[in-house]
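Throughout, read-outs are computed from the coordinates displayed, never taken from laboratory work. Bear in mind that the values here come from a model prediction, so they are computed numbers and not experimental data. Cβ atoms are built from the backbone, for glycine too; each structure is taken alone.
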Structure P
């Protein structure tokens, strides 16, 4: 019989994490989670519950002191720093609360940069970037700089950057909290729709209930544990 954790795209088991200078108890205290291909999971919890820490450990940005994280059956702990970076470039997509766009680059260039870093040719990067921007309603704004875009449009560029490389897993940390109601709903809808079409596993850390209608499962995070 196949272990469900091995069948999942991303699986974490019994994670413990304490920040190096933190005097308080662990940010994660026995957290476990498994997410399948095409599944959209919302990690929901109040500030300090551990949801963002869990997201970072799943993505290999932080390393748990105890427990394991497996991505498509590969234990992240078995990879050196270079291999983890390559895994993130090749298979992960990230959407952040503050967008993280490079101000000196056009919308198109912000997306192409990630694809080129992952090994795509200039032509392939351009083709995939323009197709993704078009799917997000930004075909006419590919040559604009971030300062020339609204907050909602900047977030859609950030989503395009995450999805253009067709990742296996998308990690999104509070992707709608800095947007107004209309822009937040649209960003969540587009992120989930396009990720689902590509059968990507999606893990969203947020306390924004506007995201709830678009997800398959809600995981409550409290005191460093998954409910």
Structure Q
């Protein structure tokens, strides 16, 4: 199997597949691996496993005896996406009431592990939702996009579930998906190198000290640029 798994991914991929097989009652491991290779291509990587869908697994087991139930398939998709194969160590959600942080921006971070900005928009395991001001950043919610994968247009569904946010930080996003995010009123920003979400948030807080006009409008403040050209009454 190692030749079919990208270097650096062997242990994690093997852990996810093993956990998945056990969750399906010790299903035929060879059938599972061959099916994943057919659907995802070789070599298998954690990024590819993150993108697996209920439809993919349903197809793989369609002709097997005692095919898994839909609920078992859904759980298997979560295991292949990394839940349970590593410490979930989800960050702590902090209390927040709407309007509690005036002039704040709502930021969503595509994440696969802990409090990291390390997700592709279309396949990340979770979206971390932050309310951010110049001086404070509060994680107010963690949203699971798994159900979006079962819709006709998963990327459009993901964009709609984030429509109350102003900014989207992702490690990567395709052009068509970015267009759907923009149509939902969200501004996407790519961080190809990823890293801790807190580092990206610190950069955003510096930007909020002198926000560009579009961001100033979103958070209800007057930008320096706008005030510079504002007419004053005599």
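P, Q: which one has FRET efficiency 1/(1 + (r/R0)^6) of positions 65 and 209 (r between Cβ atoms, R0 = 25 Å, to 0.05), as calculated, at 0.00? Working shown, then result.
Values: P: 0.20; Q: 0.00.
This value belongs to structure Q.
Name the one structure among P, Q that P(r) over Cα pairs in 5 Å bins from 0, in percent of 1, 6, 13, 16, 16, 14, 11, 8, 6, 4, 2, 1, 1, 1, 0, 0, 0 was derived from.
Working: P: 1, 7, 15, 18, 20, 16, 12, 7, 3, 1, 0; Q: 1, 6, 13, 16, 16, 14, 11, 8, 6, 4, 2, 1, 1, 1, 0, 0, 0.
Derived from the structure labelled Q.
Comparing P, Q, where is FRET efficiency 1/(1 + (r/R0)^6) of positions 145 and 185 (r between Cβ atoms, R0 = 30 Å, to 0.05) highest? Working shown, then result.
Working: P: 0.75; Q: 0.95.
The structure with the largest value is Q.
When relative contact order in percent (Cα under 8 Å, 6 or more apart) is calculated, the result is 15; to which of the structures P, Q does this value belong?
On the way: P: 31; Q: 15.
Matching structure: Q.
If mean count of other Cβ atoms within 10 Å over residues 73-80 comes out at 12.6 when worked out from the coordinates, which of P, Q was used? All intermediate terms of the calculation are to be shown ahead of the outcome.
Numbers: P: 12.6; Q: 20.6.
Source structure for this number: P.
If distance in nm of label points 7 Å out along Cα→Cβ at positions 25 and 177 comes out at 2.2 when worked out from the coordinates, which of P, Q was used?
P
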